[in-house]
Structure P
Amino acid sequence: GNLQEGVHQAVVVGAGFIGLELVENLLELGVETTLVELQNQILPPLDRELTSPLLQELRRRGVKVILGDAVSAFESSPDGLSVQLKSGGSLPAQMAILGIGVRSENQLAVAAGLSVGPRGGIQVDEFLRTSDPDVFAVGDAIETREVVFGQPTQVPLAGPANRQGRIAAENALGGTQKFRGVQCTAILGCCGITAAVTGMGEKLLQQRGVDYRTVTIHPQHHAGYYPGAEQMTLKALFEPQSGRLLGAQGTGGAGVDKRIDVLAVAIQAGMTIYDLEQMELAYAPQFGSAKDPVNMLGFVAAGLLCGDHPQIRAQELSEYLSANQSVVLDVRTPHEFDQAHVPNAINIPVDELRDRLSELSRGTSFVTYCQVGMRGYLATRILLQAGFDVRNLSGGFRSWQQYTYQEST
């Protein structure tokens, strides 16, 4: 590359899409890199536990990741720069790069008397017309609406900006084409890991006070018996009454992009998790599974809503363990259990469960889990049919590991 000679330490400020792309390129050039992020996670648009695989990979490659801190000053030093942190520390560097988001360049709009929103975005109607009917605006500078709830938002993405340009040009010439809004569909490839999101995440839903449910699965991107299958994590967020899909996220290797694109269209079309169950997607062993990961999201979510498959999330399980409210039942093999398990869990493999029901107390609440959820589901069904109070850990032990890794950092 053309990196300035003498740069062997760099600080990247901001762990969003741009910041992480910068980190990957600096690693490729052999530069010792530190990443500083104000929030308590990398990739803030995603839910925190979904970012664990990428965070682990960054650290494995030698990136120093500092979360929950900010840069307060840049000072000259004999070595180049001293990057001062709000927490009081400092970082040596010869290069510092900021990737801390986009702010609307609205000076011309304000000078022209156009209306702008609270964050400075130029306000437009559904035809992309500003408060002056003879002026149109598009791109990162505008405030538009998100499609899930129709609320104002600003989304600096190239795809929506390009579509807005076409619509505004048509309407400036007398057309009446409407811009449908945005749903914040975005994707990143970094250090061999793909991370993608569409629609609403948990933070936004909580800010809006929306009641929602989630499920998490860890499928392979194509049939497991065909060579080269790679695992991914997929998460769906949906309304508990209607099942309407509100958002989806994914991390992993191959196939994440395909599933997020399908789920993005599902959100745009107002589909429910029940529609995901019935989606007919292209299948051959090298491309997918007979039960595609999108179908599996629908199956697991529908089971939760109809009561056939009661579930608990990793965060909720952590709270239950603190309050000693449930007995945790690990239904994996003894070998898997010995390698790692949820604290205080009891190991009864699912194949032995029917013959060992007498070991379980009828007055106790149980949480089952396996590695990724399937055996835990089978154990949950066995226990429900035997009259026990039980829930399955959504996403199994892998979800537990992703959640607890974040809590330990």
Structure Q
Amino acid sequence: MFLINNATIIDAIKKHKAHFNQRPSQINIYTVYLSRNFEEIITGTPETLLKILNGFFDKIKDDLVSLPISDQLKHKYVHISGIKKKSGKIIDVELTFECPISLRSFWDALDNHLGTNANIDYAIQALDNIDYQLKCHLDIHTLNRQKLSEYKRKSKNLRSGKTVTILASKLNPYLNERLITCYVECKAVFDYDLFREKSLEWCAYSLTKYVAPRICPYCNRNFTPVVVIDKNDEARPELDHFIPKSLFPMFAVSFYNLIPACHNCNHTKGNYNVINIDARGNLSYNISHPYLVEDDLSERKVFTIKNKAQDIGIFFDYNSQEKLQIALEPNLPFKVTNSLSIYKLAVATENGLEGYYSHHDKELITSLNMVRKYPDTAIESIVKLFKGEQQIITPQSIGNLKRSLLQMVIPENAKEETLGKLKKDILTELLMHLI
């Protein structure tokens, strides 16, 4: 959510590019495609990685056209949504398609037209409109009147949304074999476990020394420095794979896919799939990317005060016990609210804000105390130092000094201070109530 923009990034990219030089073997159409795009995979921008992934999905679609699969699936957009493993080895790949109209109609009939014999007939008629091959892909070719209710119950999760997920092995065993071969080759070529080895001249430690920000770019709460005691005693932030390497191992060592992050954010996000695919098959990121300028929240107001405007003045009273209630700005883009939700930072609920940020009101009050702890007599004394003993002290001059004091504790660079964004948004809003 906060832009990583260190001056040494260009040098780091050069070293990263020079380190990786083993292209994937040209075994099948997928490894050939990755080999041809190797350099862009290693150092391509976040937008470039999306284009490469979109091209990879297009290769799957082209492969499907040449195979004896259901015509109702051919030419539909397709993407990879999961990997099946057994004893650590990949055994199958989950492919998600735009749902064919015939299948969507059948699912709608299941949800809305079961109960009477006439309605069951309607569902059976909808089932008959699905071609036999697609029924086989979905294991519903033996479905009959007696099994409809059981299938409805078991397929509840499958029927959500406007997509359908099918195992590659159910579509065609050769397709599944080619995808597995590609994934195995990716694991060998784009080897993140090897990249983590400190003995290498260029490794995860080297990269983080060049690019790691002071504060986690995801949460703005935890420090993420590289600590070097000596060459055998170092510590670094974790590297999050923005696009999960479990789903897309071709990006396991991509420079712009390795995000220095705190332990909490890295593990909270886990293998969450950050790829969004729209109705036309276009790809985008569904959470904010730390290397995309347009996703930087440094200058966008995110947090606001939930307390009523007429009650805000009480927060400038040092003896006040009123709790400062934090909320999210209305009409934030989905990418922003989804990011705050994925990292468990801030989620708007009926009961107010939930998440880590809902527990940071004390840190805000601590900053506010830089102003609140001064009694009016102390403020007046400071004003006299500037205006002279003989000058009349007015409420306006006292207010001006309080504003100046509050401005001093508002972070100038939110991403360089823990909770800097929260403090900047809330304290700036409080400052407006002093005017």
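With mean count of other Cβ atoms within 10 Å over residues 229-236 coming out at 10.0, pick the structure among P, Q it was computed from.
Q
A value of 11 was computed for relative contact order in percent (Cα under 8 Å, 6 or more apart); which of P, Q is the source structure?
Derived from P, not from the others.
If FRET efficiency 1/(1 + (r/R0)^6) of positions 37 and 109 (r between Cβ atoms, R0 = 30 Å, to 0.05) is calculated from each of P, Q, which structure is the one that comes out at 0.10?
Q
With mean projected area of the Cα convex hull in nm² derived from the coordinates and found to be 28.5, which of P, Q does the value describe?
Working through the options, I get structure Q.
A value of 0.70 was computed for FRET efficiency 1/(1 + (r/R0)^6) of positions 285 and 357 (r between Cβ atoms, R0 = 25 Å, to 0.05); which of P, Q is the source structure?
The read-out comes from structure Q.
For the read-out semi-axes √(5λ) of the Cα gyration tensor in Å, for residues 5-212 alone, a value of 44, 17, 15 was computed from one structure; give its label from P, Q.
Answer by label: Q.
Tell me which of P, Q gives 2, 8, 15, 20, 18, 13, 9, 7, 4, 2, 2, 0 when you compute P(r) over Cα pairs in 5 Å bins from 0, in percent, for residues 245-364 alone.
Q
Consider the structures P, Q: one of them gives -8500 for helix-only ellipticity at 222 nm (-39500 (n - 2.57) for each DSSP H run of 4 or more, over all residues; to 500) as calculated from the coordinates. Say which.
P
Readers should treat all values here as calculations from the given coordinates under stated rules, not as data from a laboratory. Just so we're clear, the structure is a prediction, and the values are computed from it rather than from any experiment. Cβ atoms are built from the backbone, for glycine too; each structure is taken alone.
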